[in-house]
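Below: a set of structures, written as structure tokens.
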Structure P
Amino acid sequence: MTRTEYIDQVTAYDTVVFDNDGVLVTPPAYETQAEATRDAFREVGAADVARHHLDAIVTGVTIDGLRDICATYDLDAETFWEARERHDERSQIDKFEAGARDCYDDVGCLTDLSQNCGVVSNNHHSTLEFVLDRFELRPLFGTYYGREKTIESLRLKKPNPHYLERAFADLEAESALYVGDSESDVLAAERADIDSVFVRRSHCRDADLDVTPTYDVTTLRDVVRIANGQPSGDAPSG
């Protein structure tokens, strides 16, 4: 696509919704989440857990997969999941408070957006609230959704567009854009029938996606330009 074709195709959006981890703030480290999961297993009586079971829990377990793993260790799934969510949230808050996780430097440019904005995250709703308050981001967003700390919430995580669609309804979106850093974010936008931006932060710089985002950028400054109908520094996908 030539630069002229790119400029011609750009359109403005009235609503912009952002993922949180990896877009607004640095993502949790795998080992931090794995250790929180180990602590949860220990709390409910499983001291020796296979690494592939830890990996499954951390990287996106399904409800059926969770129940199968718990059955392996003769655990009640609801009891384990309550412990896991509690330890996981505490570990994330500890990292923020210790300065090991932070807000990205380019988030300040979002004040240049006049659009209605929101946040939709696969992280816990309460953890998202902590992040928005800690970094004084709440005034930027008209609505925000994380998931409940329940097993059932696993069905509603992205790429399911459930929470995206709730945010769009809140914001009365007509032409929306979703900004994420993972394939599930792009898929959720596609399933919600809206455009997407994939932001290539350091942790996903070389990601090879099986689904094509509408735009592929490296900074939130490009997102602001795209949202306002201006050409970004990076060409769109395709």
Structure Q
Amino acid sequence: MTIRQAMVLAAGLGTRLRPITDRMPKPLVAVGGRPMIDRVLDLLVAAGVETVAVNVHHHAEQMEAHLARRPAPRILISDERAELMNSGGGLAKGLRLLEPGPVLVMNADLFWVGEAVGMPSNLARLAEAFDPDGMDMMLLCVPLERTTGHNGKKDFALGPDGRLTRYCEGMANPVVYAGALALSSQLLDDAPDTAFNLNIYFDRAAAAGRLHGLLMTGEWITVGTPEAIAEAETTIARVEALA
């Protein structure tokens, strides 16, 4: 199926990216000549997404002005100026702006380049593989060796049946969560109205055998510090040179 709506988590303070983020929100920091959030939104639009809720807090007025200039997708602002809601609380609040049903969720500061040419995109594959009857969430994942800027932490082990479990040393098929997932919005109907971490739902789904993963194609990039920008741009240039 094609998922037509999404939530982008974009309200973080970006403290490790200071001093750049003293004057702008992290999602507007340019990497390879383009703000990170534009790279994320372009990936969503290419996958068929039409409406996106975006949460804002740090330099919120800059985010709103930037997003208002985009012709697509349709943007709905989830305002967290009064209180940061963390990943889970922010997602739960943003989902209330969208229609009930399947939703793609992405972090505003994580993206990828170099998807397989002539094949469905990573997000299109994620949407197609998501089965709400058999899973709570499907997470896009990447092997550690195809990451740039990551701290080396392995998040999950990907089983032969596609299920994810929290990684422990020595497990086979370790993967990194790539910052994109598919879920049904109803999953968070019981969520509190306060700030909480989305890892609560990850762990709940994993314990029930309902957390699944899909390996992405291409090179995954995260930019956590000013020094990481150059590393990310080197990866982008290398991948684009091979295209």
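Any read-out appearing in this document is the output of simple, stated calculations on the displayed coordinates, not a laboratory observation. Not measured: the values here are computed from a predicted model. Cβ atoms are built from the backbone, for glycine too; each structure is taken alone.
For percent of Cα pairs over 22 Å apart, for residues 93-180 alone, which of P, Q scores largest?
On the way: P: 30; Q: 34.
Across P, Q, percent of Cα pairs over 22 Å apart, for residues 93-180 alone peaks for Q.
Could you tell me which structure in P, Q was used to calculate helix-only ellipticity at 222 nm (-39500 (n - 2.57) for each DSSP H run of 4 or more, over all residues; to 500) as -13000?
Going label by label, the one that fits is P.
Starting from the value 12.9, 35: which structure in P, Q was Rg and Dmax of the Cα atoms in Å, for residues 117-156 alone calculated from?
Working through the options, I get structure Q.
Name the one structure among P, Q that Cα Rg over 2.2 N^0.38 Å of 0.95 was derived from.
So the calculation was done on Q.
A value of 1.4 was computed for distance in nm of label points 7 Å out along Cα→Cβ at positions 133 and 149; which of P, Q is the source structure?
P
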